[in-house]
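Take a look at the structures below.
Every number in this text was worked out from the coordinates using simple rules, so none of it is lab data. Small disclaimer: the values here were computed from a predicted structure and weren't measured. Cβ atoms are built from the backbone, for glycine too; each structure is taken alone.
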Structure P
Amino acid sequence: MKVLIVVTHLLGTGHLSRALNLARAFVADGHDAVVLSGGRPAPHLNTDDVPLIQLPPVASDGVEFKKLLTDQNRVVDGDYLEARRAMAVKTVNEMQPDVVITELYPFGRRSLAKEFVALLEAAHALKTRPVVLSSVRDILEPPSKVSKAGDTRDLLKQFYDGVLVHSDEELTTFDVSWPVTNDVRAMLHYTGYVAPAAPVAVENGPGVGEVIVSTGGGSVGEELYRCAIAAAKRSPLRWRLLVGGADKDARVSELQAIANDPTIIIEPVSPDFRQMLLNAEATVSMCGYNTALDVLQTGVPTVFVPFSDAGEVEQTLRARALARQPGIEVLSSVDLTPDNLLSELKRVLAHGRQPPTDMRMDGAAGSVRIAQQLLAEKRG
């Protein structure tokens, strides 16, 4: 099969990371997979083993997802968006894919709807129409209006053959965060979680004996980092803060000045992150999809402080679901103080490291099987 995976990450890099893991699974099974990426490049993610086509990149202005910026932080204009649309359509026509997977759309990325619709129309116009699938994480940001759910349903019925839901149905069903009608429910395929292979322990590797603090790959989490610095000054453990975002170097320098303490390590986010979690005493983090899976795979004691800016609830819903597991606690941003953070940290440390999860972590391979099955049914 020839598989085209279309993704645009706007704030963090979790969407791109998941798309790359999906592509790797298709490649490992002997298929040709290409990722068409519309977000900014993410140097901390390995893309050497997956063909990636880069559209003129966009990012959101913080949590203002309707305001799109270029990689030079200029507001995108019509010509810029038209260049992206033309490149996306050209990619479809040149590749002639058997399977097209759109990451998040049509459940999100409404600011890029014209681009996605143009790509989908091009796919449907091919001589041999591909299987078209939406790829979504376990929990989405619920629609702010009933009409948005209706519009999404209409797009699914018009263009799509199915929805790959990357979760374990035993833990989280899709209707926890999104209203699902019976016709859409029939399109859902639970794949399991899309996670890379679990990290392997390395003696004296990075993170040994530390509290790892992270907020993902975006320019978020300032309040959490400042609180962690204050907590670290009162903790006997060594703390390491990992900072993401395109402006990570400037943010690291600013936080180092605030800490004014060389024993508190503050550095850019690293490809060694998962290895650090395997070695660490504990972690304090937001609760994005990929970070949550890293926690489950490594069993590290965890305090989740879910991202909730602009009223977002996705991470809070996920964190509460995961907190049913031992060694995981949730601290809301409104309750975030050094005292509360240290108190929750003490609670998770008392549980100790947990054994690796028995939840389904083979969602990438599961997605490959589902795509193959749907293609075989379509082609007869």
Structure Q
Amino acid sequence: MQRRRVISAIGQGAGLSLLGGLGAVARAQPAGVKDNVIVLGQSAAFSGPAQQLGLQYHLGAMACFEAVNAKGGVHGRKIELRRLDDGYDPQRCEANTRQLLQENVFALFGYVGTPTTQVALPLATQAKVPLFAPLTGAESLRNPFDRHVVHIRASYNDETAAIVRQLTSVGIRRIAVFHQDDGYGQAGLAGVQAALKTLDLTPVSVGVVARNSTEVAAALKTILASRPEAIVQIGAYQACAVFVRQARRAGYTGNFYNVSFVGTQALLDELGAEAKGVAVSQVMPYPYSATTPIAAEYQAALKDKRGVVPNYSGMEGFVAAKLFTEVLRRAGRGLNRDSFLAALDGLQKLDLGGFVLEFGPGQRVGSRFVELTLLTADGRVRR
């Protein structure tokens, strides 16, 4: 099957330097807010082995923001999303975050990955800048509570619990874990271990792969030696695809389960016909058909985007941008970061069109929705 690659035509953007009296006026305005624009900053993987996650999330968000801007923006202000490439590398992400904060962006938006978001979080907290809708389900980014950090997706604990429930409900008990050797992989492993512990079980084996690597031979040998009935994968799409392919060629016939961060469409494209029987847990509405109003809106927003196809990562970006826009509307014309967070506190339940999010003064995790999907040999994602 021919692979579909998403290419972003959105530039990284450049900061504006205002001198003299103009600089004094700019400093008097709330950070990132001008008379006709609200500036956001995003650091994500736009190159390297995880690039499809960053590109697809960004394109989904931009599809929403561009539609809003075409109608005049929010309270007369258009939304600008500046992006910087971190290649899914924490050190680059930290440098990018410092740069965006120095540029006085209104909020950090749509970071991708646990290890990258982990280095951004203390910087955002110290600066009291919202860190909005990172693509990660790690518990370490949710606890302890931080009012500046806003999550729209279920956690990896929620996802792995759903996977373990599904496996054990059909009598599968020998479960192995293949995970990325960093904060993301450790978070997923901990989720599987916690879910198994409630059943007096433990993983039969654990194999690891380095972040941004596809060297899986050692992990494969360790895991196959334990004769698992199913393997839960906590990694990015390239390493997981290589592991599945090599395991199948070694004669493994058991089941593979992935959490949502793997990048469903990217994994499907990598595996081709070998995707048959690979399961992925999802935390966003099904994006491939207009079964919900939010999915129909997302698809309509992509109609004129040549080469961009609906996918779960793009849907997550679209949902994040739609929520952000709604909070801006409720915050009013006199926007600043405090009024933005106050508007989020008052949001309570919000139905975005078949996908309900709930926030409040002590709640910054909007959803615990999880469902399992199955990849097919002919390139589809079945619910």
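Data for the structure
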read-out: Winner on mean count of other Cβ atoms within 10 Å over residues 73-80 once structures P, Q are ranked, highest first; value: Q
read-out: Highest-scoring label, criterion being distance in nm of label points 7 Å out along Cα→Cβ at positions 145 and 257, among P, Q; value: P
read-out: Structure (P, Q) behind the derived value 24.4 of mean count of other Cβ atoms within 10 Å over residues 177-184; value: Q
read-out: With Rg and Dmax of the Cα atoms in Å derived as 20.7, 66, matching label from P, Q; value: P
read-out: Relative contact order in percent (Cα under 8 Å, 6 or more apart) - highest-scoring structure of P, Q; value: Q
read-out: Structure with the greatest value (metric FRET efficiency 1/(1 + (r/R0)^6) of positions 217 and 321 (r between Cβ atoms, R0 = 30 Å, to 0.05), set P, Q); value: P
read-out: Structure from which 2.8 was derived, distance in nm of label points 7 Å out along Cα→Cβ at positions 97 and 233, options P, Q; value: Q
read-out: Comparison of P, Q by distance in nm of label points 7 Å out along Cα→Cβ at positions 33 and 337 - largest value held by; value: P
read-out: Test item: mean count of other Cβ atoms within 10 Å over residues 81-88 calculated as 22.5, pick one of P, Q; value: Q
read-out: Structure with the greatest value (metric mean count of other Cβ atoms within 10 Å over residues 105-112, set P, Q); value: Q
